Structure P
């Protein structure tokens, strides 16, 4: 009897320790060099630091390599992480990772880039990408007075954000601005250098016919602005997305016409919160939406922190 009693006490102590142990979360980020994703990662770190007794977090860089990201996820499963957060390299190729994580009894949270059609046990934290595109085009349509020619700098074509932000641009064009023509759409791969290169090409090809450039993110927009400076084309309107510090500085100088605030810290911190709560068995919504907001010179001070 005494032996059984001692075993029960030991079991109770082990259970209490397990309940008090922090949730172990592995994070695979598509690219540490992406400006917006670094701010998102900062948001994750800040949330984890504020809840250090509840969550323990590990970061890996997929370096825009889907095979590497899959390996990172498998390593997290071997390490018996309770939850895995993924900012996917390719949203169309996430199915095997999702299935593998759920099969091992862990939780998976996708952040910022939404694979869509997620099964039970998988979650998403991000912003409604169509809205960003709509906000951009509504602003630009008014700025152009309803007529002119634009080019669109898209992100990576296997990313939901690139496709839906562009779709939001085109939706507003079709409904409200039939006299604004899209001259061309090219991917700038979310990168500043690519945005610069594509803009140089457009200026050379279209000359005075191009009036504006819509960019799926601020890094490409800043690249476009640099190319326009080099070409001495200050007449072309540039609009971005993300409201990064560099973009807000450019906006304050009158270079960038507008951007759309995407709450990187809110998405990052929200992703860790969802992962932690889901792993603990708390009730969590399948999708958590962080709102976009248009940023112009008129409301710039609200976003300069």
Structure Q
């Protein structure tokens, strides 16, 4: 049974989502810049166009594709918008500021160590957003230190938080955000990786698959399991089902189910639990059917919509007074 106030539960849930989103966007920007530079000499047009994937993995930013064909100008525009923009609700700066505001509201649920680290990260990144001029190297530094500081915040949370409902709601927000973005990444990338190109285009093809795995912090984990073989269906299965991959959708759903089961222990099954149980069972028992789907990207879209439905059901049950 839930004992904490609905407002506190909602704020700590969104604290988890915002921290996960900030680190995820920062990582995605680093990966896109790296792959854009890597393939620039082989396909300058693709090097410029590849940034548009960000608009589909993080829809709702309000940003349009920049005009022109200069990869440096395109990279600068996307990094600036998704790192520093105060109006883009998906930017790193907006997410860190929102995480800090949520933390401030629920200060009594947080430890001093976690709050101080989050506040320092916010202050440091805010100084970048207020600067009149900031160059690409400075933005790279901001991406790196923000990711490092978010990892530090997570470390403080895991080391100092009470093992109670607050931590469960924070973990719920984290894994919902993680599963949803992995699914959107697959939806965007699958049409490309499932179509093996001509021999001359293979360097770009494999570079983009590696970048896809890096975007969800999974390249090293994948190589431990499968070596250098970047088979597209094997990669798809890894990001959907592999139990050793922390960003795999099934792993996230299992973590979410564990948190909800602990919250509901001894109570009748709720609507979020039913929705999650149905989706978790599909992922558990229909792996081959999902992978054999004639349109795997469409299936990923459907699962992403179910994740949103679970999020909305959690909001109605736990956060609505």
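Values quoted throughout were computed directly from the atomic coordinates according to the rules given, and no laboratory measurement underlies them. Keep in mind it's a predicted model, so treat the numbers as computed, not measured. Cβ atoms are built from the backbone, for glycine too; each structure is taken alone.
Quick notes
- Look at percent of Cα pairs over 33 Å apart for each of P, Q: the largest one is in P.
- Entry that produces 0.50 once FRET efficiency 1/(1 + (r/R0)^6) of positions 22 and 238 (r between Cβ atoms, R0 = 25 Å, to 0.05) is calculated, selected from P, Q: Q
- Structures P, Q, by relative contact order in percent (Cα under 8 Å, 6 or more apart): label with the highest value: Q
- Which entry (P, Q) yields the derived value -15000 for helix-only ellipticity at 222 nm (-39500 (n - 2.57) for each DSSP H run of 4 or more, over all residues; to 500): P
- Source structure (of P, Q) for distance in nm of label points 7 Å out along Cα→Cβ at positions 30 and 54, computed value 2.9: P
- Given 16.9 for mean count of other Cβ atoms within 10 Å over residues 110-117, calculated: source structure among P, Q: Q
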